[in-house]
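Got some structures for you, see below.
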Structure P
Amino acid sequence: MYNIVKQAHSGIAYLALILLAVAAISAIIGLVSKREFKESDRKLALFALIFTHLQLLGGIILYFVSPVVQGFGVAMKDSTLRLYALEHPLMNIIAVILITIAWSKHKKATESSKKFKLFAILYTLGLVLILSRIPWNVWP
């Protein structure tokens, strides 16, 4: 089960990162160019939201079935174990919270510039947080 969840977590990560990057870049371009917020912008942001939530769900399952995560006492003494047990999950939870806040608040915004600004700031920040804690040395 561990290997299946690990492979799914890695595979979904590619889609989540690509969608999140494209949504953030699109929001920045929309904000700078002062264009109207379109249905395609909403759908792109929604797919980024969905895939980051799927990634989080897979990560939570992986956290509990992984032989790598051995508890905080052991993890604090080893930087690699600390990354898996604390830093990676915590940063990704914070990133998904920021992405979810952007999605929630955009629905209440009436101006296109406010919608783009929410997505530009919070999706980009979420993307940076996720990228900062990916275990690059073991990611396929």
Structure Q
Amino acid sequence: MFCSFYFGGSSEFSEFKKTIIRLLQGGEIVDTDDNLTVSCDGFTLSIKEGGHGVRFASEDHRIELKFNVYIDVIVSYTNWAQELMAFIGELLRSRDGDCILELNDKPILLRKDHVVTVDEKKLSGAKGFPFHELGIEYQIGDIA
């Protein structure tokens, strides 16, 4: 299972990487000029600036995005969803900007104009997905 998390905002890539490293201090970190990889118990993140996915997601959702965070979920780790949502919530509290989180190419979270919307219908009937772990206000709605 994988997620794509596209993030916008005014920060430079180096500043965005610093935020990720600070939030995931306990993870195994590999940092190069154009890529950051962080491995945790429940998932591995690979972060790049720009790319086709960023451009397509920006066009699809009419938001300005800059960074592509590919998330490889370790489904055998039972708390992956809780830990991922807690991390996403911390990132949203730490950084301004629009963003979209897709799970297996289906958008499940959108922050646009400072409003966070989650779309539970895209989770193929999975009840109780831990959006509450975000620790922020959100609304439930449709994300096209």
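Bear in mind these aren't lab numbers, they're just calculated from the coordinates by the rules spelled out. The structure displayed is predicted, hence computed values, not measured ones. Cβ atoms are built from the backbone, for glycine too; each structure is taken alone.
Comparing distance in nm of label points 7 Å out along Cα→Cβ at positions 20 and 132 across P, Q, which structure shows the greatest value?
Working: P: 1.2; Q: 3.0.
Comparing P, Q, the top value of distance in nm of label points 7 Å out along Cα→Cβ at positions 20 and 132 belongs to Q.
In terms of Cα Rg over 2.2 N^0.38 Å, which of structures P, Q is highest? Before the final figure, lay out each step's value.
Values: P: 1.14; Q: 0.96.
Answer by largest value of Cα Rg over 2.2 N^0.38 Å: P.
Compare relative contact order in percent (Cα under 8 Å, 6 or more apart) across structures P, Q and report the one with the greatest value. Before the final figure, lay out the partial values.
Details: P: 33; Q: 26.
Checked P, Q; max of relative contact order in percent (Cα under 8 Å, 6 or more apart) sits with P.
If you work out FRET efficiency 1/(1 + (r/R0)^6) of positions 4 and 116 (r between Cβ atoms, R0 = 30 Å, to 0.05) for P, Q, which one comes out largest?
Values: P: 0.20; Q: 0.95.
Going through P, Q one by one, FRET efficiency 1/(1 + (r/R0)^6) of positions 4 and 116 (r between Cβ atoms, R0 = 30 Å, to 0.05) peaks for structure Q.
Looking at structures P, Q, which one was helix-only ellipticity at 222 nm (-39500 (n - 2.57) for each DSSP H run of 4 or more, over all residues; to 500) calculated from, given that it came out as -8000? Don't jump to the answer; show the numbers that get you there.
Working: P: -24500; Q: -8000.
This value belongs to structure Q.
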